[in-house]
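Dropping the structures in below, format is structure tokens.
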Structure 1
Amino acid sequence: MELSTKEYKEGLSKRESFLISSLAREDKTIFNIEDARKIIKDSAKRTMHSLIQKKWVLPLERGLYVIVPLDVGVKGADSFILHNFVIASSLTKPYYIGFWSALNYYGFSEQIPRTTFVATTQIIKPLEILNSNYYFVKLVKRKFFGIKRIEIERRKINISGLDKTIVDCLDHPEHCGGIDELARAIYFSHQELNLEGTKNYAIKMNNVTVLKRLGYILDKIAY
């Protein structure tokens, strides 16, 4: 017989319920094992194992978890889908969603990348989480600008602004499907761009190659 939502909720022990409610109060729907240890000390590992078995918590990667919302229903983690951008926001700091992922978000690429591209100042190996790939592009600190905040699934997410997305892709076209893909995107959607802002960002990147690539594409648009 299938459990009702009420019975499903009541299946938590006092310790499990305390951990879940404490994390929720701290707005830590995505959390790591150290967050759990701060709340329930030495029993964290055992409690986490139980919560995973009961499908109240979904493991994202080793030591990183997400609380499954009650409104998902009695199937819990088995039917829970979390946006890739939300997962990416918890994998490293500082960060922003960028390159092909941001290009697609702004509607400048019809192709949906199978990988979520994350800009960071750290060296991080690619990850596979819940059958999705995450690729981390290490940037020097002077290139870490032009970031805006968006809201996805009630969480604030860092993403490169449109002008910065274009400039980042000019800097690393290998992370946006190639220079031809980017040139097509700019050619067909250039009216949506703040070209002056894009030029200023290109100058701020302090990369001659970026300026040359942008100039070449803009010349083609002018004809």
Structure 2
Amino acid sequence: MCRILIIASLLLLGACNMVVTKDPMFTKADTGGFRLREGVWNEPSSSPCDFDETKPLAQWPDCAKGVVVTKDQIGAWDTDAKGARTWRSSDVIFAGGQPPVAQVHLQDMEMKGVGDLPISPSLYLYLALRPTKTDDAGRVTAYTGWPILCGPPPPDGAKGPDGTSPRMGTLAPLPGLTMDKDGNNCTPASREALRAAGVASEKWAKPDSMTVTRWVRDGDR
């Protein structure tokens, strides 16, 4: 499963301190000339993973982190506990600006919710991007990305608003961000607040939530 979908799943399974919204912050008009080259992308594996990148994505081993990027979607094969493979995709808008932001649209997920935000019918999460390579046409062919956070992680032992449960979200939300009633995640007051949080979040992002991804080849799955 691609890293963006992994991050989405972690969020749904209880990862917190992330900027999430019920409505989109960006539309297709907000790309501002920022373009990822469409086709097959891959994130280097943290363990040995030898395979032929020219083969169809469905034939890549589980250790590979392949994903197909189109103009407004990102998708990958997911393998469940029984070994069944399912194609999963999400609508994505790659918004230009400083920093560029990936807005990932999650829909109809079989989860109860994130803080006080319902999963059904949908929600949006955000990642800041730093392009590291482009092709001759100016399309991004490699980038580093990280989730946009609400602020610095809470200290060990911090309690939530109810005074008993562990605190999951920051105690010091960044300017323009408002924590939800459970103190788990936050919403931005503006795009400017969201982008500023994206810049600040890099220093708090855990290694397993960072992604270093590169374009491999044209084509689809």
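Here, each number is a calculation from the coordinates, and none is a lab measurement. From a predicted model like this one, the values you see are computed outputs, not experimental measurements. Cβ atoms are built from the backbone, for glycine too; each structure is taken alone.
Check the numbers for mean count of other Cβ atoms within 10 Å over residues 133-140 across 1, 2 and tell me which is largest. Don't skip to the answer; put the middle values down first.
On the way: 1: 16.0; 2: 12.6.
When mean count of other Cβ atoms within 10 Å over residues 133-140 is computed for each of 1, 2, structure 1 gives the biggest number.
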Percent of Cα pairs over 34 Å apart: greatest across 1, 2 for structure 1
Highest-scoring structure on relative contact order in percent (Cα under 8 Å, 6 or more apart) (candidates 1, 2) is 2
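Assuming -3000 is helix-only ellipticity at 222 nm (-39500 (n - 2.57) for each DSSP H run of 4 or more, over all residues; to 500) as calculated from a single structure, say which of 1, 2 it is. Before the final figure, lay out the partial values.
Details: 1: -12000; 2: -3000.
Structure 2 accounts for this read-out.
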